[in-house]
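So, here come the structures, one by one.
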Structure I
């Protein structure tokens, strides 16, 4: 599970980062609303923990921008405990609201509940043309033929299939699949794409995985190819 923390108080951000990392979660932190909005909109997280009082852009504005394009579960975390603030947060699209000071174990339980809820809502079967990706069974079929993938190849395909039609850069793929930033000179993403393409495209008439020169890769069905 990947979690985004948008929190401008360093001690609170470090406390949350350490605690959630110790639970095995991938954690990203933004110290202001502008950086938080960029991460939330351009990357995929399972849960966003969002402070209200933020420099640059407050939590309510960030939440509205996120809800315009995504349904990522959001836990509002703030010292503002008035009923009006709680109602506003929930009306703007927050999934839960926790007031500071808080118990880490309670926060953890709420985050886990939001993640479960989000996964239930997500379709377990992704389709791109004649390619089917079963997220629960971790099974891939194309034209009814089973395709055997390694765990990392499946993760790469899942990332591309969830964003079919969107061009993903090497950096974005590295962050989403390997949960880290790779040096621009590395060819690990290119090698992984080549191996995946050999399995899902090479044996079939029509390619689904395309290279966009200078930009990245996209998984989409472009119809019959000349």
Structure II
């Protein structure tokens, strides 16, 4: 998969590209990330990529010419990071991961010239109901969420139980030692009974979702086991 990122601040991506799972994915040629400096497509000697907004007002607007010129060098679905966009979720990530190439425009200041959105952008994506100083962090979040699902980047079983992947929040995790300063790991996890462990994990996942994100359960098609476990959870919470 290839991800192009158009930005005014390419140095912000140095740590993102050179550490942890992202770096290993790039080294293994599982993904290509192409960070493009928009200023390289400015024609004036000062490399000015922004200007004052028509109609007045505070802030600056990213100019149309350099962004359109940069977009001519890439292909694939064009995404713009924007508070006005659809909110990123796991379902959307699962769709994006199957694309061969995407281009993310990292907005800055008051945003990009609207004509770019009207003529070139396929999708506006927000990572939440808040505003950042720029779209670079949002571009990293979108890229990270996609890359970890690319085959070969991490083991499939490592992300299949993640929060939201199966529509539920994740269950609790523990590691050695089994007891520390009186704090013990649940007995079932060291029992060796994998059927009971799986059921415990499902129940804890359902419980967390029920308590913290009940909205995720609204349209879920429950299995017989899930219905049974939910009844147990509700009874336990009443008692």
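Any read-out appearing in this document is the output of simple, stated calculations on the displayed coordinates, not a laboratory observation. Owing to the predicted nature of the structure, the values given are computational and were not obtained by experimental measurement. Cβ atoms are built from the backbone, for glycine too; each structure is taken alone.
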Q) If volume of the Cα convex hull per residue in Å³ is computed to be 139, which of I, II is the source? A) I
Q. Here distance in nm of label points 7 Å out along Cα→Cβ at positions 188 and 204 has been calculated and equals 2.8, so which of I, II was it run on?
A. I
Q. A value of 13 was derived for relative contact order in percent (Cα under 8 Å, 6 or more apart); which structure in I, II was it taken from?
A. I
(Q) To test your reading of the models, identify which of I, II gives 1.5 for distance in nm of label points 7 Å out along Cα→Cβ at positions 132 and 148 when calculated. (A) II
Q: Match the computed value -12500 of helix-only ellipticity at 222 nm (-39500 (n - 2.57) for each DSSP H run of 4 or more, over all residues; to 500) to one of the structures I, II, and report its label.
A: I
